[in-house]
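J.: Structures given as structure tokens follow.
What follows is calculated from the coordinates using simple rules that are stated; it is not laboratory data. Remember, it's a predicted structure, so these values are computed and weren't measured experimentally. Cβ atoms are built from the backbone, for glycine too; each structure is taken alone.
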Structure I
Amino acid sequence: MNVFLWILQVFVAVIFTMSGLVKIVQPREMLIPKYPWMRDYSPASVRFISVLEVLGAIGLVVPAATGIAPVLTPVAGTGLAIMMAGAMALHIRRGEPSGLPVTGVLFVLAVLVAWGRFGPYSG
């Protein structure tokens, strides 16, 4: 199970890193067609969300890999799960059912990492 959790952590970290970096690097106006929810948020808010995604991705891998404060790994998983729960609520509120599958899967994967690293496989 430990190997599975490592694979999962890296996979989820890569997804959040790519998502966050795209939103950090590209102008908001170019992203609005792909992410319509951005119309309702300021560029600073979008940037903040993006930075949280990248920091969460780093937190999924680096603490456990280095052995320095490994408790931050499940904390990062929990934080990303909370973000995805908020994203699901946003998509429901905006009437965007197409946004739910991806955010739902990422929510479940982040919860699985948090559960595994907080609990039975925390080492």
Structure II
Amino acid sequence: MKLVFVLYSANSSSAATIFANINSIPMLNGTNFKEWKRHLLIVLGCMDIDLALREEQPAPITAKSTLDIKRDFERWDRSNCMSLMIMKHIIPEAFRGTESEKITQAKVSFMKLRNVF
């Protein structure tokens, strides 16, 4: 499979660029986990949304949270949401199972898949 990466930046993003990145990740089929993981991590890293896979969830925002804490939480939350959406898009429903709907963290979902394969 030929792999084409399109670098993503917030200033020049477009739907076509995002879809090209996502579509370059092979569909997980049960025998290609290493390849799938490698492509997923490269794409999420290039799109700068791999934070939720690299870091634990920050403490929830409170009334006493500083702007920096709020910014960090919002950045992690966006990364988590986007990573989960992309992972669910490239994993057949048969591999996700009903439990996947209860998982709210990309890192947890990724670790469960890693343990299966």
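J.: Who wins on Rg/Rh (Cα atoms, Kirkwood Rh), for residues 68-107 alone among I, II, i.e. which is largest?
T.: I
J.: For which of the structures I, II does the calculation of FRET efficiency 1/(1 + (r/R0)^6) of positions 44 and 92 (r between Cβ atoms, R0 = 25 Å, to 0.05) return 0.85?
T.: II
J.: Match the computed value 12.8 of mean count of other Cβ atoms within 10 Å over residues 36-43 to one of the structures I, II, and report its label.
T.: Here the read-out was taken from I.
J.: Turning to a different aspect of this structure: I have -16500 for helix-only ellipticity at 222 nm (-39500 (n - 2.57) for each DSSP H run of 4 or more, over all residues; to 500), calculated from one of the structures I, II. Which structure is it?
T.: Going label by label, the one that fits is II.
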